[in-house]
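Some structures to go through are shown next.
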Structure I
Amino acid sequence: MKKIISLYKKYKEIINYVIVGGLTTLVSMVIFYGSTLTFLYGNNPVQLQIANVISWIGAVSFAYVANRIFVFESKSPRIFREAVSFFSARLLTLFLDMGTMFVLATLLHINYNFSKIIAMGLVTVGNYVISKFFVFKKGK
């Protein structure tokens, strides 16, 4: 048990990021698939992107709060500035997500469900790097 606790302490940020990322992914997928199964048509390129944007807004809102508290343990009193920075950075990866979906699902006609999974993997890596080095910088 001590070994597990030691490993957790050593890799706490990454472990918590993976957990929060998993929950953020779940939020995103529930909103995305909920949208495409109820009121948007996933095979329509415009409606597919609308579902992407709606799921992005919900997931990023959840991710900011969870990353601030549980992953990067930010104590910055400049919450508004930090939130704007976080959302701006995530906007960049939204374009990565939308571009990936456009290329894979629309141009290459790869199933949009599979395309979304690939896009989410790319976005996850990009989000961690941006959050770690630009949004929640330690030592400021």
Structure II
Amino acid sequence: MPPCASCTRLLILDDEPIVCKRLKPAFQKAGYEVETFTDSASALERIEEQRFDVVITDLKMEGIDGLRFLARVKELYPDTGIIVITGFATSDTAKESFRKGAFDFVAKPFKLGDIIDSVRRFEESRASSPPEESRKE
């Protein structure tokens, strides 16, 4: 099936394959175009060549951690929505995630509906505000 030109494009990065396997079909069923990655280096390569509307990223990973990944995405595409998911949620990691530009912060374990709702809230917020002019296309 060819990619949907009007679909919201999601990149999901989590070093736990089971998280990607749970999220991908749920978002596809909800009408999203989804790519998943279990290593941050591959996800970073992809994000540097292709823009995504929303990125869902874990925090604690080998190599490039979620905060560094988040910062790089925001550097390339300031209007991309970033949702941080983590099993190591603390008030400090939440504050740092928001400081670096995260739209939402969700602790694991989570309900699929919570993550889908978060993406939809981002889409609604984006629809009600103009896009950043400095976005890289």
Structure III
Amino acid sequence: MEGLLPAPFDGLGVITNYTRINSGSDFVSQKTNASYSVPGLSDNTVNFTVFYEKGPWGGRVSYNFRDEFLDNIGVAWQPHPTFVEPYSQIDAAFSYAPSEKLKFAIEAINLTDGNVHYYHRLGSSTQDHFAGAINAGRRFQMGVRWKM
């Protein structure tokens, strides 16, 4: 759809995604007899990206959100299921291609430097117990691509 925005904004775009999962499959803990959803699936995820691509320039900034999800239903040494709390992050990428053969790029992941928190749900109740946190940190990478 060309011509929707005047120059220099005619390279702007937006990508959005919302996913809702309602699975009928359940896992039952043999230790507690409680029923849980499929491990690794969040009920809600949201992605929102603003991008610009025109001429040699390209860039994007993305917001990603993931709802709570079941990590595992328990192991022998830890019979309580482990959940991951909801979390979000912002990513960005920018590029410049001065020719068809040469392109420079930089990417930043997890600019908000957020932690991912894990907790155990005790028994068949709704009582939660903090299990730990992971901080993957901000990650940056740069690259140069040369086409032969």
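A value of -24500 was derived for helix-only ellipticity at 222 nm (-39500 (n - 2.57) for each DSSP H run of 4 or more, over all residues; to 500); which structure in I, II, III was it taken from?
Comparing all candidates, it corresponds to I.
For the read-out log10 I(q)/I(0) by the Debye sum over Cα atoms at q = 0.16, 0.19, 0.20 Å⁻¹, a value of -0.94, -1.13, -1.20 was computed from one structure; give its label from I, II, III. Walk me through the numbers on the way to the answer.
On the way: I: -0.83, -1.06, -1.14; II: -0.77, -1.14, -1.29; III: -0.94, -1.13, -1.20.
Going through each structure in turn, the value belongs to III.
For relative contact order in percent (Cα under 8 Å, 6 or more apart), which of the structures I, II, III scores highest?
Working: I: 24; II: 21; III: 17.
With respect to relative contact order in percent (Cα under 8 Å, 6 or more apart), the highest-scoring structure among I, II, III is I.
So distance in nm of label points 7 Å out along Cα→Cβ at positions 86 and 110, computed for just one structure, reads 3.0; which one of I, II, III is that?
Working: I: 3.0; II: 1.3; III: 2.1.
Considering all the candidates, the number was obtained from I.
Taking distance in nm of label points 7 Å out along Cα→Cβ at positions 54 and 78 from the coordinates of each of I, II, III, which one would give 3.6? Please report the intermediate quantities before stating the final value.
Working: I: 3.6; II: 2.3; III: 5.0.
Value 3.6 for distance in nm of label points 7 Å out along Cα→Cβ at positions 54 and 78 corresponds to I out of I, II, III.
Just so you know, all these numbers are worked out from the coordinates, no wet-lab data involved. Keep in mind that this is a model prediction, so the values were computed, not measured. Cβ atoms are built from the backbone, for glycine too; each structure is taken alone.
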